[in-house]
Structure I
Amino acid sequence: MSFGVSPGEVVCLLGDNGAGKSTLVKIISGVHSPDRGRVLIEGVPVSHWNPKNSRRAGIETIFQDKALAPRQTVARNIFMGREILNGLGLISDRRQAAEAEVLLRRLGFTSKVLDVDSPIAGLSGGEQEGVAIARALHFKARLLILDEPTTALSLTQSQQVLELVFRARDEGVGIIFISHNITHAHSVGNRFLVLDRGEIVARFERDDIPYADLVRFMESAAAGGKSALSARMNRLGVEETG
């Protein structure tokens, strides 16, 4: 498979379980090295691809578990692993709290219940996802990868997360959005890539495929395999891509 993500663009990866979405994300984030092919940042091939170099390139990945410390505060979680230190080499909680406060307000966290000293364990699922996104944006993410960000969230919490995706996009961040929820994907995506067993089998621009057609296409992909995909693409006038 081959694809790119531009600044201020949301690319949705769609596909059933086993389609290869998680493996692809782990390659982009440096967890796995590609067996072949290349990773390019602004057209320049990169070497020695690993999580450290991926992060240095501005790629931030938020997996389903969000990698948050539930007993620590919001501020501590935002700076976890990249703490602000004072002149003695100790963590400066005051500076971290101040910067976290500015960041949360910028992203629209205006709840009186949520503040930078709130323990993560007391936050809703949507708020926890928001903290993870805030952490990525604070460290100047150029590409933000969201792996099933609205799974198990309520309608209100899901909407909060989608609004954060819009904010990140409007700030010029490129986003890879992975979801089984076609409604959420269609609401935020500029482009859709359909994966099946490690291949991109179809590409859609948002303006070219109505929501109902995308749903029917994904139902065919899940139910009938390659032959159903080809039949559905023919009916939609879509070229098959590898």
Structure II
Amino acid sequence: MPEPDQIRCVHCGQTTDDVTADHVFPKSWYPSTTAPEVQRWTVPSCGNCNKKLGAIENKVFNRLALCADPRKVEAAGLSAKVMRSLGIGVEGLNVQEAEHRRAQKRKIFEAIEPYRPGISILPGFGPHPGFGDIEQFTIRIPADLLHIVAEKIVRGCEFVLAERIVEKPFELQIYFAHEREIPDLLVQVLTHPSAKTAEVGPGFSVIRAEAQDEPGNAVYKINVWDTLVIYASILSPPDVGESQTPGSEIPV
């Protein structure tokens, strides 16, 4: 095991003596159905990256979790967790904490709009079956923050599964797409027997496939809550494609 000052941060790549254990899948993102014995992956991170990414994770979680179907085993308890974080049904908070949670709740409510057929929806999310259009709503989510969290998760998975930090000349790209839009070749690569698969409790599954003739090039499919699917590529130029922008609204 290297000395602390020789350990590099998975996210920024810098050596650091301020080493923290960053959860690949954020701690708050695990559903209540996660068994105690499930190994929750962690990777080395500098304190600055861990703190910065943690704040972004919370913002993204509050919006995504409210849109996941709470009837799914993979998403059980998530919406209730968000409600508590917004101060709904929570008693005994001091004045400062109560106001902080009210402010968070106002931001969420300001991002909620009625669902309209035809609007851009993040792949994997609603509209939810069993409900009419008039009963459904959408929540706006900043695309840049969602990309940051997705990239953070992929970097962590690559460290766990391939024992490496993604750095130049390799480029990491994140994609969000409907299943019907995924090229057949990518589907074949991800379902090849050589692909690595991992289940991290009921909430998360990971598939990693590496190009046999191009060492270091890899693709990912990561499923979160049986809802959000993250596709990613780790490629050396000139194979890097253009990043796609995710949908800006998702239904509640």
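When mean count of other Cβ atoms within 10 Å over residues 37-44 is calculated for each of structures I, II, structure II comes out greatest. Taking Cα Rg over 2.2 N^0.38 Å, for residues 61-188 alone as the criterion, the top-ranked structure out of I, II is II, with the highest value.
Given -12500 as the derived value for helix-only ellipticity at 222 nm (-39500 (n - 2.57) for each DSSP H run of 4 or more, over all residues; to 500), which of the supplied structures I, II does it correspond to? Clearly, the read-out refers to I. Given a computed value of 30 for relative contact order in percent (Cα under 8 Å, 6 or more apart), which structure among I, II does it belong to? Structure I accounts for this read-out.
All of the numbers you see were taken from the coordinates with simple rules; none came from a lab. Since this is a predicted model, take the numbers as computed values, not measurements. Cβ atoms are built from the backbone, for glycine too; each structure is taken alone.
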